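The structures considered in this document are given below.
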Structure I
């Protein structure tokens with residue numbers, strides 16, 4: 001491999017990494033990362049929440065229930081929820 005080939009391969013790799021980071025579901029799109037513990041994880045703006053939302057959010061929005069394999073989202077009944085909308 002020549003020096004030019006090596007530089008070209010490094011440049012290509014950097015461009016691919018950059019594209020992957022910037023894609024819609026790439027790491028740069030991550031707004032928050034919360035590890036779920038087994039059981040019920042509270043979601044809301046209350047300081048007691050496991051998943052803390054901004055202060056203008058509902059005090060208790062709902063819960064994530066995690067059994068180790070499956071996560072179930074339970075939303076308080078008075079909040080509308082949209083998927084891909």
Structure II
């Protein structure tokens with residue numbers, strides 16, 4: 001988020017940032033976007049590294065897959081893929 005911070009502080013007139021970061025920024029506006037064909041899709045995979053995770057880890061993992069969590073992701077500009 002370094003480029004975003006520079007633009008928000010007025011230290012740079014433009015910056016290249018993730019659309020989801022620009023969406024929640026108060027002091028910037030999107031002036032252009034790269035076409036989807038110009039790059040691979042940006043994905044944030046969800047994995048549980050340790051199958052012996054504690055109850056809190058398992059609960060959080062399950063929550064992130066819930067309809068409620070997915071609605072939050074969508075609200076902030078993320079596209080939720082099928083699980």
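Work out which structure the value 4, 19, 27, 19, 15, 11, 4, 2, 0 belongs to, where P(r) over Cα pairs in 5 Å bins from 0, in percent, for residues 1-48 alone was derived from one of I, II. Of the structures listed, the value fits II. Computed over structures I, II, FRET efficiency 1/(1 + (r/R0)^6) of positions 33 and 57 (r between Cβ atoms, R0 = 30 Å, to 0.05) reaches its largest value in I. Out of I, II, which structure matches 4.3 when distance in nm of label points 7 Å out along Cα→Cβ at positions 17 and 65 is calculated? Value 4.3 for distance in nm of label points 7 Å out along Cα→Cβ at positions 17 and 65 corresponds to I out of I, II.
Of the structures labelled I, II, one was used to calculate semi-axes √(5λ) of the Cα gyration tensor in Å, giving 31, 15, 13. Name it. It traces back to II.
On relative contact order in percent (Cα under 8 Å, 6 or more apart), which of the structures labelled I, II is highest? By relative contact order in percent (Cα under 8 Å, 6 or more apart), the leading structure of I, II is II.
Match the computed value -10500 of helix-only ellipticity at 222 nm (-39500 (n - 2.57) for each DSSP H run of 4 or more, over all residues; to 500) to one of the structures I, II, and report its label. Source structure: II.
Read the figures in this text as sums done on the coordinates, not as results from a lab. Note that the structure is a prediction, hence the values are computed from the model and not measured. Cβ atoms are built from the backbone, for glycine too; each structure is taken alone.
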